[in-house]
Structures are given as C-alpha cells and as structure tokens.
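The structures come next, written out as structure tokens.
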Structure P
Amino acid sequence: MIKFISEELNKIRPVWLLDGFPRTVAQAKALWEIYRLDVALNLVVPFPVIIDRVKGRWVHLPSGRVYNEGFNSPKVPGKDDVTGEPLIQREDDKPEVVQKRLEQYDQLTRPVIEFYRDKGILQEFSGNTSDEIWPKVLDSLATFTPLDISKENI
C-alpha cells in the first residue's frame, strides 16, 4: 500500500491530501520514511455527536441520495424527494453499530494521532458543529506554505 501511495504522490507533488490514511502507526512510520509530511489534520468530534448525526441518516439506495433528519430532511418523512420511493437506514448507521465502529477506530488511530503529535505537525479542529469545521481548516491551511521535503530532497 505504501509503495502504491508513494508512486501516486510522486505524480502530483508538491501538494496533496490523504483522507483516512494512514490508519496504523506502522503505516504512518512507513509513510514518514518516504515523505516528511508538512501537516496532519485531526477533526475531533465527540462520539455522541457522531452517533447523533449518523442515526438521523436515511438513504435512497437506487440513487445513493442521502438525507438527514437534522439538516437535510426529505420533504416527506421516509420518502425520496425525487422518486417518492422509501428511504432506508443502513444497518451500519444504527447507533449500536456506530458506537462499536467508533471504539475500534479510536483504538486503532489514537496511536497514529500521537505519532504525528510527537512529530510536531498535528493540527486539531473541533468538529462539534459540522458547518464550522471546514472554514477553520481552510483558514489554517491558507496561511500554510507546503514544502517539497520528500526523502529524496532531504
């Protein structure tokens, strides 16, 4: 996986963003050997907030349209706005399933977060309100000048 990512990153340097990778400290260390990252972002969202957001999510499977009771409700509850067909809640969006997935994610990624904190490149953002996260990230990155400091240039 690291080799594939390295090859792809070499094609698009100097600026790129990875989302959801690395997921383990071993992957983080391997990536660090290839590229000295400029910044690692962590969006800190309390589990109850995530669970609350996900439990209100409903999907129209044929189209992939996603609705949320909290901020993108269908015009008619339980019905797709375009077709009127029923919406479903996916099994993996149910609160008890989400809680278990979050606990597993936390155990796996907490050491990765600490790895980047120890490297001095971690920036964390509060994600309590979803509409406020992105502007804060953009403001932070707008003042940031990425460096081309891959291993071959050190």
Structure Q
Amino acid sequence: MKGQKFISKSAAQTKLLGIKLAKQLNGNEVIALVGNLGSGKTTFVKGLAKGLGVKDVITSPTFVLMKNYKAKHKTIKNFVHVDCYRIPGIELTAIGLGDFLNQADTVVAIEWAEKLPKKFKPKLVLNFVNTKQPNTRLIKIKSPQDR
C-alpha cells in the first residue's frame, strides 16, 4: 500500500483501510500516523488492531501515552498504540517504547508522529487530511524512502 492515496467517506471505510493494511504486515513495523485532531487516526488504528486479531476495545492512549495489546495474527503477537499529542519532542525510549521496537512479532502505530525527532524512521507514514466534504478524508500512505 505504500505510495498510495485513498479517499475515505466514513469511519467504517477508514477502519476497513486499517483492516486491509494489517493483512500486509508481518511484524517489526512502525507506522507513523499524521493528521489534525479528528482526522481519523484512532479510527484507522481500531481497524488495524482488528485486522491483527486484537480483541480488546481500542481507545486513544492520549493520557497514558502507550497501550500494548495482544494480537492473534500468524506472525504478530503484540500491537502497540502510541499517542504523542501531549508531549512535544518525545523520545520513544522515554515512554518504554524501546522495548517494542525492532521486535519481529510486533507492530507499533504512533499517532501524532510528527512530534517525534527527525531521526525517527517509521516503515510507513499515513497522512490523514480533512477535505471540504463532510466526513471525507484523504489518506496518503508512503514509506520514508518514497519521494
């Protein structure tokens, strides 16, 4: 899905995109989610988690910063959801995320990833852009190598 653009006209479509992306993951992936408040990042994460077989209810970790969920996927056992909204310039290791990075059986999704240091290199970046149409988002998926 890298280097692609999608139009989502509902929360259900945004969630479905997350489910579809989950099917393409194998583990050891960090996904950066960028976009304004209310642009669909957490809704996407709910779909991603569902696609990875997470049974728990997914909520935004805005106040706890990070949540770890057990996944039931053929190669992925952990799904980590991070929210950097409240913390500018956060170091990933400061919140214990270092324990989950570079793990073959883990996928990490980071909301407000634009607040991370420039040295941070996710496998995928999803940019959620509100459009002029109500409930419609443009979702751009790229890898840092895409130009």
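When mean count of other Cβ atoms within 10 Å over residues 76-83 is calculated for each of the structures P, Q, the largest result comes from Q. The value -5000 for helix-only ellipticity at 222 nm (-39500 (n - 2.57) for each DSSP H run of 4 or more, over all residues; to 500) was derived from one model only; which of P, Q is it? Checking each candidate, the match is Q.
Which of P, Q yields 42 for percent of Cα pairs over 20 Å apart, as computed? Computing percent of Cα pairs over 20 Å apart on every structure in P, Q gives 42 only for Q.
All of the numbers you see were taken from the coordinates with simple rules; none came from a lab. Values in this document were obtained by computation on a predicted structure and should not be read as measured data. Cβ atoms are built from the backbone, for glycine too; each structure is taken alone.
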